[in-house]
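Novice: Structures incoming, each one as structure tokens.
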Structure P
Amino acid sequence: MKKFILLSLLIGLLIFGFFKARGYYYWQKEKERRATFYENLVDTSSPTVGKDSIMIEYQQDMRLIHTYVPPDYEKDSTSRYPVIYMMDGESSFNDLENMGPEWEIDEVINVASQQGKQTAIVIGINQAEDRDAEYTPFINDDNPDAHGTEFANWVTTDLKTWVDNNFRTKTDAASTSIGGISRSGMMAYFMLMQHPDIFGNAIIQSPSMWVDHDKLFAMALSKEQLSDKKIFISVGQYEGNIMVPHAEEIYDKFSALGLGDNHLKFQLIENESHWHITWRKSFALAYPWLMDK
């Protein structure tokens, strides 16, 4: 009996050591891969990427906004375009702005333009210094200063009005998308649920639903409210035993309400963890699916 127990312990230690060593190996490879992006940063934005600053009245502060218009925007003075609002927007277009790998949103849409496919205006909203508070909708013990609801209201009123007044946009919900990553991916879910009359579509990437899981999943829309929406959900394969199940839970929630493959998509980004290359790959898959009406 003692030999059996000792043998079991030995096997257990060997298995534990194997997985720990494998995890360490992959993490070292991951650090090396990430380091290559940080060593040689340059401006990678397209010529049609611009910047502006917008007042957030309830904060009495200005917010940097990154704007992208398709390559043919200035050549055609009559066409109107769908709009995608991306939170954590400094990561949207430029390695140098992000200080790391950008999501290549402009490159993806430029290719769509070259192929004669649907293009879109993209508004990248810079994250705040108090990012966690701004991207948390409900006050809780971890976020006593949470003001995500106020931020969502600002996006859907002041910011959207400014964008619609300054760009040739299609203003209806079916042409308006909200997107984000991690905590802002959770906010993309929240804003879709909170403002279904404004946002017809969502790009929900690596959503941090753990921020307030029960309240977030308690939010509800009717089948009628969801019927015309398109919702893209993604998560990296190696994002862990909380992030992956929560992303799947969002998919299951909407699927149970009757959304089919044309309106709901879940994408596991293989061999990726919680970082910008995951979201770069994700957007490249999300955009053509979202624009395919």
Structure Q
Amino acid sequence: MSTFLQLLFSSLETGSVYALAALGIIIIFRTSRMTNFAQGSIGMFNAFIATFFLMKTGSNTFIAVLVGMVSAFLSGILVDMVIMRRSKNISPISKQMITFGLIMLFLGVAPMVFGSSPLSFPRFVSTGSVEIVGASVTYNAIFNITVGVVLMLCLFYFLQKTKWGLAVRVTASNEETAQLMGVPTKNVTMGAWAVAAALGALSALMLAPAISVNVSMMDNVQIYALIACVLGGFQTFYGPVIGAYIIGLSKNMLSYYVSSTWGNSLVYVLFLLFIIFRPNGIIGKKRIKKV
């Protein structure tokens, strides 16, 4: 029982990282009808900014996180205004190719600005753990899980209960109709990029203490976040979040109980089989176009 709980809390912590990244991807997809493959790279770059700020100023870790998220927020606005808005009339596939260009941009600029050596970022809660039915769970893991869940619940509340959330949902449903109704869709799209970038930076900083801050730190997160979007379905905001936690749980459980060598490979195989039988995802529904 204690081992299972240990794996469960570890899965929830890992799932929170994937969920934040997946939520950023789905927010952009729903408002811009494109998949942002640069979500992880943007998060990585701003994790470097937060870590570099922490090293140079010696400030509090939470202030550094705030600096990283603010810089990511501004990065998202800049990417939308300078690049994506100018390519609004091109095809969705071409827009996605632009995000591949963004990956190369951030991967190239990061070592030029911050150096090629990995940087160390501390845990949010440096020490301490609690025993839960024999399982030892660090305060940092509990903090990461709590922050991830609370932040996502706040975003879901914002999307469902506020005027700006309504504007986002209307834009996600039909951008042309939203424009006719007076919704400022350009601002909605810009806000989506800004929030997505901030979520990516937070997920990178939650992951950083375990693997260090380096240019490839978010590669696996980007892959699993995309898989979470496919698994949960692109038709809702909460489907990819559910998919992310399922991935986090499946990875750890299969690696421990089935095979430490083939655990991750089994995750891919099982999800591939699932997508074959349910291509629209867990929450997604088949769209029927009426003539």
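What follows is calculated from the coordinates using simple rules that are stated; it is not laboratory data. All of these numbers come straight from a predicted model, not from anything done at the bench. Cβ atoms are built from the backbone, for glycine too; each structure is taken alone.
Novice: Can you say which of P, Q returns 4.5 when distance in nm of label points 7 Å out along Cα→Cβ at positions 176 and 216 is computed?
Specialist: It must be structure Q, since only it matches.
Novice: Can you tell which of P, Q yields 14 when relative contact order in percent (Cα under 8 Å, 6 or more apart) is derived from it?
Specialist: Working through the options, I get structure P.
Novice: Further, regarding this structure: Could you tell me which structure in P, Q was used to calculate Kirkwood radius over Cα pairs in Å as 19.7?
Specialist: Comparing all candidates, it corresponds to Q.
Novice: Okay, next question. Given a value of 3.5 for distance in nm of label points 7 Å out along Cα→Cβ at positions 80 and 280, calculated from one of P, Q, which structure does it belong to?
Specialist: That value comes from structure P.
Novice: If you don't mind, another one. Work out which structure the value 10, 36, 40, 13, 1 belongs to, where P(r) over Cα pairs in 10 Å bins from 0, in percent, for residues 88-247 alone was derived from one of P, Q.
Specialist: P
Novice: Using the calculated result -24500 for helix-only ellipticity at 222 nm (-39500 (n - 2.57) for each DSSP H run of 4 or more, over all residues; to 500), pick out the matching structure from P, Q.
Specialist: Q
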